[in-house]
Structure 1
Amino acid sequence: MVTGPVLKEGLEQQGGNKVSIPAQFYKIILDLTGDEHKAIAFLMPNDHCAYPVSGYVTSVDEIEKLTGLDFFSTLDDVEESQLEAMNSIDSWIHSNNDEFGEVSPLKPPLPKGYFNTLQAKYKVGEKTNICGTVVATKKSRKEAIYLNFDQKYPRNVFYATIWRDNQNNFSFDPEKEFLGKQVCVFGKVEYYGDQARISVNREEQVTYWEDVIEEKD
């Protein structure tokens, strides 16, 4: 396990010795035990971390680009390349843990007019596209369908709601179709409790992320 600051020119300095205050810190974990070797990295602000830990997941490769450091250089080159490219938290969470299956938000910047789930709260009151992975779906007692993006309830910071009266506007069952898919939902972002949400009234408000990327390319 390696922890350190991201140092660069122009950092804020404090005290008589003018100690540089890093804006970001990283933590890297390498596990070479057992048959499944794995690595993961986190990049966090030197401030209050307002989001779930999965929101700060990145790869060792990205930390190396930021710091200019070469981690795990004594490993076999092929294995080093594979491990340092890993950026998923799934293999670190036991399948019995209720956080299993949660994913990191899409990394910004996204295409113009599209935002990830962590950015949704800054778009409250606006009509825009919020994108992420539907990791859980649920139908309420009133038969509204809830799509939880990136994190499961109650840790999610964004979700979409398809009310019962609008479900006939879909040519498929959205509760089943969107589960596990990366999608973008378009609509007015509202704030409910401490979570941002969009009400989806028709099929045309939902776009698959792969189609967004293909169109922008």
Structure 2
Amino acid sequence: MNKGLFISIEGPDGSGKSTQLKNIIKYFQDKEVRLVFTREPGGTKIGEKIRSIILDRDNMEMTDMTEALLYAAARAQHVEEKIRPSLLEGKTVLCDRYVDSSIAYQGYGRNLGESVSLINDYAISGIKPDVTIFLALEPEVGRNRIKHDDKDRLEIEKADFHQRVYDGYMRLAEEEPDRYQIVDASKDIESVKNDIFRVLDGLGY
């Protein structure tokens, strides 16, 4: 049985991920690809409960390491319950954020460094994306797209935090150029969609 392809979508807050994920899902549906779409944190019953704790603005006292460990815990459940079994069944897995988010947000944004990668090495058990589509957009532009009342606990962080996150993503892209496909998310929605579809076409779909 051939292992399925694992695709993750990453990007700073306000980069248009939600809109483009709908386009990507339709792309796969039109090609009748056996697709499993999921998200992080979340993707499982346990993961969704952890997600609600992490993103709740009432939990501002949460320590940085607690945050990192909660993300990793949700991810460990996600990998074993959904991602690994789906890949072994030969399905394409499309995930809204994955381990790179933790490295960018907690490793770089929270300045926790290599400890985040170490924690997540246990959480992912060797399951890494084959391709990561990164929607590149300067963080201040993205943050201005989100109404304040709609922002979660991480989105309301200060500008310097979001700049560290973005710089972290760019560092990851430099370290793994074969996996990362960078798409300019400052373009109009249709142009971004077409750029993403060109990436997917190049994967043989």
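Bear in mind these aren't lab numbers, they're just calculated from the coordinates by the rules spelled out. Quantities reported herein were computed from a predicted structural model and do not represent experimental measurements. Cβ atoms are built from the backbone, for glycine too; each structure is taken alone.
When relative contact order in percent (Cα under 8 Å, 6 or more apart) is computed across structures 1, 2, the figure 32 traces back to 2. Here mean count of other Cβ atoms within 10 Å over residues 3-10 is compared for structures 1, 2. The highest value is that of 2. Taking distance in nm of label points 7 Å out along Cα→Cβ at positions 11 and 163 as the measure, the highest value among 1, 2 is held by 1. Hey, mean count of other Cβ atoms within 10 Å over residues 99-106 derived from one of 1, 2 reads 25.6; which structure? Only one of 1, 2 returns 25.6 for mean count of other Cβ atoms within 10 Å over residues 99-106, namely 2. Each of the structures 1, 2 was assessed by distance in nm of label points 7 Å out along Cα→Cβ at positions 139 and 171; the largest value belongs to 1. Just checking, which of 1, 2 has the largest value of distance in nm of label points 7 Å out along Cα→Cβ at positions 43 and 83? Comparing 1, 2 by distance in nm of label points 7 Å out along Cα→Cβ at positions 43 and 83, the maximum is at 1. A value of 2.8 was computed for distance in nm of label points 7 Å out along Cα→Cβ at positions 91 and 107; which of 1, 2 is the source structure? Derived from 2, not from the others. The value -3500 for helix-only ellipticity at 222 nm (-39500 (n - 2.57) for each DSSP H run of 4 or more, over all residues; to 500) was derived from one model only; which of 1, 2 is it? Here the read-out was taken from 1. For the set 1, 2, ranking by mean projected area of the Cα convex hull in nm² places 1 highest.
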